[in-house]
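Enquirer: Please find the structures below.
Derivation of every value follows stated rules applied to the coordinates shown; laboratory data play no part. Just so it is clear, the model here is predicted, and its values are computed rather than measured. Cβ atoms are built from the backbone, for glycine too; each structure is taken alone.
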Structure 1
Amino acid sequence: MHDTVDLEARGIPSVFVATSEFADGAAAQAKALGADPAAVFVAHPIQDRSDAELQALADEAAARIVAALEARA
C-alpha cells in the first residue's frame with residue numbers, strides 16, 4: 001500500500017494486488033494514509049492452489065490490473 005501511494009504521488013500510475021481477505025484492511029490503511037489507491041483483489045487463499053489455478057487467477061486479474069492502470073493514467 002505504501003509503495004503504491006508513493007508511486008502515485010510521483011505520478012506513476014500504480015495498482016496493488018492482494019487477496020480478498022485483505023480488502024477491509026486495505027480500505028482502513030488507505031483511509032489512514034488519506035489515499036485512494038487502485039486495487040485488484042483476487043480469491044483467497046492462494047497458497048494451496050495448483051500452478052494451473054494460480055495461472056487462471058493471474059490471467060483473470062491481469063485484465064483488471066491493466067484496466068485499473070489505464071484509469072489512473
Structure 2
Amino acid sequence: MKRTDVAMIVLIASISILVAFFVTKAFFGDSANESVKVKTVDKIDATITEPSPAIFNKDAINPAVEVQVYAGSK
C-alpha cells in the first residue's frame with residue numbers, strides 16, 4: 001500500500017467516527033442531564049405468613065413423587 005492509501009483510510013475512518021457520533025447524539029440526545037425517578041424496594045420484615053391451606057394440605061399431590069399411569073391393570 002502506498003502512503004496516500006493509508007492516509008485516505010485514516011481520513012475516511014475519522015470522518016466515519018465523527019458522523020456516527022453526531023448521528024447517535026441526534027437519535028438519543030443528551031441523556032446524561034435528564035433526571036430519572038426510580039422505584040424503591042419496600043423494607044423486608046421478619047414475619048412469616050401461613051401458607052394457603054388450599055394448596056399446602058395433607059391431601060395435596062406431591063410433585064416430587066414419581067407417578068406411573070398404566071393403560072390396564074397388572
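Enquirer: If you work out distance in nm of label points 7 Å out along Cα→Cβ at positions 8 and 56 for 1, 2, which one comes out largest?
Expert: Going through 1, 2 one by one, distance in nm of label points 7 Å out along Cα→Cβ at positions 8 and 56 peaks for structure 2.
Enquirer: Suppose you compute helix-only ellipticity at 222 nm (-39500 (n - 2.57) for each DSSP H run of 4 or more, over all residues; to 500) for every structure in 1, 2: which one lands on -18000?
Expert: The correct label is 1.
Enquirer: A further question on this structure: Figure out for me which of the structures 1, 2 the number 21.5 belongs to, where Kirkwood radius over Cα pairs in Å was derived from the coordinates.
Expert: Going through each structure in turn, the value belongs to 2.
Enquirer: Comparing distance in nm of label points 7 Å out along Cα→Cβ at positions 40 and 64 across structures 1, 2, which is largest?
Expert: When distance in nm of label points 7 Å out along Cα→Cβ at positions 40 and 64 is computed for each of 1, 2, structure 2 gives the biggest number.
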